[in-house]
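Quick heads-up: structures coming right below.
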Structure 1
Amino acid sequence: MSLIGTHVSVAGGLWKAVERGEALGCEAIQIFTKNQLQWRASPIPEPAATRFMAAWAKSSIRKVVAHGSYLLNLASVRETREKSIVALVEEIARCETLGIDDLVLHPGSHLGDGLDNGREMVAKGLMRAIERTPGTRARVLLETMSGQGHSIGSTIEDLAWILDRVGDISRIGVCLDTCHLFAGGHELRGRSSYDRLVRSVERHIGLERIGCWHLNDSRTEMGSRRDRHQHIGEGFIGAELFSCIVSDPRWEDTPCLLETPKGGPGDEGNIALLRKMRGH
């Protein structure tokens, strides 16, 4: 079955994220392994890594996914590019230290230099980071984006192009974000729309390369190109899509992670609703 969970804070120590996820009844969690708004971070001390992995092993959480820093922009040809590659290498190393298999990454923004050039820059940046981290298991999951500004990755075809260019199927995959897909112009309302999306993903990317879902309803209408998350069933997407995802056997053992607002029903309410949709 799909693994329902949410993004949790690491405040107070990485192992605290496991405790928070366990308290929510998560089967999977997503974390930042460092401050997402800072370029550099000290290496993870061995005692902290050991404590995190011990807490994880004792918990009912099946999978942990890391999310990369929001500062990284592999699509840029400007000064942030080299910093982004170095930072990505460091994030992959942090995942290796913690035993985490998947690292979600925003593809980046071409900043007006053109989509084709931006996609090429992302692919080359990923290849350089992979070359610098031989023997590591962490897979980079490119996240689907809303198309806001000059962002790359608002279409399945964009991500497929990058994956094909990189080529190393063991080190790169995709994270499907429902709010971003919807805002980017994908119709997701109704069973037939969901089936159409899955067929497109299967044809262009391959279902085996989907490392996780981000389950978020949308505060804005389809094609808005605005990234505004909403509680499950309370936005313009509606509840049916999420029921389709969490009950689909094709997503066996795939993390389905909430990034919904913390107010209102909060993580507890959204997780309970997804469990009900899944049937248990």
Structure 2
Amino acid sequence: MKLQTSLLLAVSSLLLPGLVQAQGNFDNVEYEVSDLGHGIYMLVGQGGNIGLSVGEDGAFLIDDQFAPLTPKLLAAVRSVTDQPVKFVLNTHWHGDHTGGNANLAGKGALIMAHDNVRSRMAAPGDQQSPKEALPVITYSESSTYYLNGHEIHAFHVEHAHTDGDSIVVFKDANIIHSGDVLFNGIYPYIDLGSGGSVSGYIAAMEKLASLCDDSTRIISGHGPAGNKAAVRKSLKMVQSAQDSVAALVKQGKSLEEVKEANPLAKFDDEWSWAFINTERFTEILYNDLSQ
């Protein structure tokens, strides 16, 4: 229940920005810090899961959740290192992964991300981010960082969860931060309005799986830490779900007719959650196939 509530608030904030602005929504959040070895940690609070590398070069964060959580996030960082947060890498532009950018930049952190992350965060509208929150270093395909004794490789996967997703690989440690390319154990949110696509999401998960061996540990975008088997299981579900909806689209069925047929019924009990239930995931698949 705690996981589902956290995910609902996190992802719903993308569509209803005012939903999580009140400080009270974050009062009871406590960070869970898991030591993955090699000076790398997984931090779970509210929003997208965070990766943390610590060492002589300073604290390096992958994503930073919501702005009101920054004091609690920094306290979690201080529980494992006295080094300041010097670097933040955003895996994509959604607010549950970038909301702390301005706060951390104000404390001297360097913000980095794919080109499209900055473009979407800077775009005029209700979700426009302040200048202070924008990445100051961006890349079009990939970037490599040599920090805390690690070679850290971030690379773009096209039109997956959004059009600006990055997967981040700690090569020597065999640890990967998947961003929202992996919603571990639940239906994924594929943001078609932000350039995401189901076929791109499938391709990104296939790429993620190809980077793993049986010992690889994955900091998932949402859900518990994962591994290659978890990626394969999610990939198989999405592929099967897409095929089931595609068969009905090919028959000329309308969205309402597809929902009525309930082609994803077999996945409902295991994969449905508060924000992306079976009906909503069916709608995402249908709208993607109908584009």
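Any read-out appearing in this document is the output of simple, stated calculations on the displayed coordinates, not a laboratory observation. Please read these numbers as outputs of a predicted model, since none were measured by experiment. Cβ atoms are built from the backbone, for glycine too; each structure is taken alone.
Side notes on the structure shown:
- Identity of the structure behind 72 (criterion: volume of the Cα convex hull per residue in Å³, for residues 151-230 alone, calculated), options 1, 2: 2
- Taking relative contact order in percent (Cα under 8 Å, 6 or more apart) as the measure, the highest value among 1, 2 is held by 1.
- Identity of the structure behind 1.3 (criterion: distance in nm of label points 7 Å out along Cα→Cβ at positions 103 and 255, calculated), options 1, 2: 1
- Given -10000 for helix-only ellipticity at 222 nm (-39500 (n - 2.57) for each DSSP H run of 4 or more, over all residues; to 500), calculated: source structure among 1, 2: 2
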